[in-house]
Structure P
Amino acid sequence: MSGAIVQINNVSKQYKGAQQPAVSHLTLEISKGSVFGLLGPNGAGKSTLVMLLCGLLKPDEGSIQVLDLKVGESSAAIREKIGVAPQEIALFPTLTAHENLFYFGRMYGLQTEVLKKRIDEYVNTFGLQDKMHKRVQTFSGGMKRRLNLIAALLHDPSLIILDEPTAGVDVQSRNMILEFLLTLKAKGVTILYSSHFLEEAERICTHLAIVDEGKLLVTGKPDILLAENPDCKNLEELFLKRTGKTMRD
């Protein structure tokens, strides 16, 4: 890995009417080629940070750079180079799977032949061949998650941001998504993986940050963090040690 692909410097964000910030004075770097786990319970500030990275929210203070571009000044250029699979399914429910993927591919400027090839490749990978001409509103939660991920990958982004990509999915879909992410990891693709499933992070992440109540609690490589805390057998126990609660609290 060489250099930071994401630089977050002293960033804070508080929503109007909220008693405390969703993100509070957070500083973080994500290195090129890493699978970086942004871990914390629901409400920890993970989705807010993802929206800040994408330029969909403006920080109250601090600065963010993605791919050497400053968020806020070059947000449109950044969005062309990243792929985002948000926690809320970003698909058109009344369109078919094929129509959705063609729409997103053309939005990113892909030529028809390239787009067809990539759609075929990813649809085969995620086992959706027989569903391509069915409306997305008929899909199960797991199938929607898989299609949501494909839409984020079509333009071959330099950074992939996944916000709770396995939330609410069946075991088959979860395993399919995780196995695919492991293949991307082996290719050196940079991934920001936001999740509250710590066992998944142990399986796929090269680096991680644990956040709670908008604050950064700990960051580093999973094996090193656990070696530094020999009383913790896994990330769940490390999180409990640092926060006094579990992910399910």
Structure Q
Amino acid sequence: MLRVEEIHKSFDDFKAVNGANLTVEKGELVAVIGPNGSGKTTLFNLITGQLKADQGKVIFNEEDISNLPPYKICKRGIARSFQIANIFPRLTVFRNVQVSVLSQQEKSRKLFYPAEKLAVEETNSILERVGLSGMAGNTAGSLAHGDQRALEIAIALGNKPELLILDEPTAGMSPEETTATIELIKRLADSRELTILFCEHDMEVVFNAAQSIMVLHQGLTIIQGDPDQVRNSSQVQECYLGGAEPC
């Protein structure tokens, strides 16, 4: 579904991404890991069009999307969440998701239709999928941190993506919230309706959830494989997992 081929991005003299390669198959749950500053968020920004690559390609469903703006990439079927929850805090949980659904359906400019009657069934269905149906009337900003991250995933689902990209989905969560979020991600992936790409610092989460793991170090892909291959790689142990010798 997704191929990133030898992609590079520099900021002045700093090479944030320096030859990254990534493959994501349809239906997979794929993790990107690496130390702070290894280029994970920059890579996600390149895939989703927030940044333009200096060289290399991003191929999605056999189409080169490297030079498309973010809204066109979203329309192609890629949605993402960010490190900091990106929600409308003063709107209700229902309205947050409804806005996304209406945008995907290109109904967000129907000024003479009462909004409360639009996309109600679709919005409620998404809230049920992420476990927020009982909070539909709550103000989004009043939710606990874990529920806000679930809401952000729900907003992304409103765009009917084929590929969902999650940037550190459990950042700042309690152990209970982390468990609930990972179970949600697994459940979405197991439905076979979604392909999920995420980055995460919690190695227990990564190795328990991901089917394929790509390791990024100083902007360069050093390996992509199944959890056992990555865990047993001497280069990964040296570069990232605390091996005795420096990379």
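Read-outs throughout are calculated quantities, based only on the coordinates presented, and are distinct from any laboratory measurement. Treat the numbers as computed from the prediction; the structure is a model and nothing was measured. Cβ atoms are built from the backbone, for glycine too; each structure is taken alone.
Looking at structures P, Q, which one was distance in nm of label points 7 Å out along Cα→Cβ at positions 56 and 152 calculated from, given that it came out as 1.0?
P
So if we calculate FRET efficiency 1/(1 + (r/R0)^6) of positions 64 and 184 (r between Cβ atoms, R0 = 30 Å, to 0.05) for every structure here (P, Q), which label has the highest result?
For this comparison of FRET efficiency 1/(1 + (r/R0)^6) of positions 64 and 184 (r between Cβ atoms, R0 = 30 Å, to 0.05), the top structure is P.
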